[in-house]
Structure 1
Amino acid sequence: MSASALTPAHQSFLAFDFGLRRIGVASGTRMLGVAEPRGTVRGGDFDAIAALVKTWQPDALVIGVPRHPDGAPHDMTTKAQAFGRRLAGRHHLPVFEVDERYTSVEAEGEGAGDVDAAAAALILEQFFREHP
């Protein structure tokens, strides 16, 4: 979904660092502009994701979309976008995309214990910076 669809009603978010084996999860609010890592679920475990959506009751979802260093899409780009469409269809929530290049590297560099969840938090904080 384009950022132009973002409204003041969209205040709480769940973010996902998509991967085929693992999906990092973070939550946060626009008011504070910070995100908290919330753990990792197995890739494709939509029941676990549904439980997180039920628990956190976000207004919208954010997914990290990987790209090549030059910004060009690759195979995982389309898989992450398909994941976002599935989330939108299952949960009837807006899904926003964020360019997630280097978030895992940054999370590793910060010494994160759960790199995937930390990357999801970085993705959400990037979203907050881009859409104050």
Structure 2
Amino acid sequence: MYKNITTNLMVASVDKSVAFYQAILGLEVVASVPANDQSLQFAILAKEAVTLMLQEKSNLSEEYPVLATEKIQPSITLYITIENFEEFYTNTKKAYPIYTEPHATFYGAKEFAITDPDGYVLTFTEYKEG
């Protein structure tokens, strides 16, 4: 019955967030809606099995008034499974401040985290067999 769930993040600037997610995850814009000033008010980004939607704060609040807020208050995190953890961490820390340094978890993964332009936490993880 269900095929997938796609996260739609409320963001201050879709253009800025698109640039961030293109740089960090290599996502590509597959659909977008421009605002009157030609900046984006909505975008869908994707790569392989990953899809993410970004929607400008006032536009999303207009669509769903219950989400209206003075300031964006992230209340979710993105948990992203990666390969080549050490290489990815080394490259990431050159470009972005690290929010949570690499550490081993009780469930057998290595993780570290950064934040996006609106404060959403992106946790990158790698599981090792055995």
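Which structure, out of 1, 2, was distance in nm of label points 7 Å out along Cα→Cβ at positions 35 and 83 calculated from, if the result is 3.9? The correct label is 2. Given a value of -0.60, -0.69 for log10 I(q)/I(0) by the Debye sum over Cα atoms at q = 0.13, 0.14 Å⁻¹, point me to the structure among 1, 2 it was derived from. Corresponding structure: 2.
Given that relative contact order in percent (Cα under 8 Å, 6 or more apart), derived from a single structure, equals 33, which label among 1, 2 identifies that structure? Here the read-out was taken from 1. Which one of 1, 2 has mean count of other Cβ atoms within 10 Å over residues 11-18, as calculated from the coordinates, equal to 20.1? Only structure 2 yields this read-out. When helix-only ellipticity at 222 nm (-39500 (n - 2.57) for each DSSP H run of 4 or more, over all residues; to 500) is computed across structures 1, 2, the figure -7000 traces back to 2.
Laboratory data are not the source of any read-out in this text; all were calculated from the coordinates shown. Just so we're clear, the structure is a prediction, and the values are computed from it rather than from any experiment. Cβ atoms are built from the backbone, for glycine too; each structure is taken alone.
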